[in-house]
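Since every read-out is calculated from the coordinates, none of them should be taken as a lab result. None of these values were measured; they are calculated from a predicted model. Cβ atoms are built from the backbone, for glycine too; each structure is taken alone.
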Structure P
Amino acid sequence: MNASKKGAAYENAFKKELLRRGLHAMRVAGSKGRSDLVLSLIGWQCKSGRFSCAAAERLASKDGIIVVHRTEEKEFCEH
């Protein structure tokens with residue numbers, strides 16, 4: 001699976017998680033920008049590869065978005 005497909009699959013999985021929570025987000029396909037998923041004025045950047053919590057927190061505070069990534073403990077770790 002190439003990087004684009006891996007990222008899209010992770011974005012779609014998190015979109016399903018948001019739907020499970022009762023939130024209807026829109027995927028911004030191939031955005032390469034600040035947000036991969038958008039819900040009203042909330043944006044999530046999904047990182048399917050190796051991404052530390054510290055790096056996610058830095059990116060979230062810098063860009064004013066929510067960064068989602070995997071950890072050993074959680075499928076969707078949000079910062």
Structure Q
Amino acid sequence: MDFDVKIYTSAACGYCERAKKLLNSLGIKFEEVSVESNPEERARLIEEFNWMTVPAIFINGELIGGYDELAKMNAEGKLGV
């Protein structure tokens with residue numbers, strides 16, 4: 001499957017690292033955006049999506065949630081290649 005994945009992260013976020021590790025293990029390429037380096041992106045996540053935490057994971061332009069939602073999608077076979 002081919003996904004367009006964007007993940008918003010911060011440096012000290014364990015769940016961000018887990019999400020990136022999971023995506024890498026599946027061979028899924030992703031764009032990473034640091035909310036620390038891009039505070040306007042953090043503000044946009046809060047304003048447009050009412051999402052306060054990282055990671056914020058988008059697949060094909062849709063916010064799927066954070067690491068827990070990504071792991072659930074994987075367990076359900078929705079990320080399989």
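Brief remarks on what is shown
- Taking relative contact order in percent (Cα under 8 Å, 6 or more apart) as the criterion, the highest value among P, Q goes to Q.
- If distance in nm of label points 7 Å out along Cα→Cβ at positions 18 and 34 is computed and equals 1.5, the structure in P, Q: P
- Each of P, Q could give distance in nm of label points 7 Å out along Cα→Cβ at positions 50 and 66, but the derived value 2.7 comes from P.
- Top of P, Q by mean count of other Cβ atoms within 10 Å over residues 10-17, largest first: P
- Entry that produces 12.0, 34 once Rg and Dmax of the Cα atoms in Å is calculated, selected from P, Q: Q
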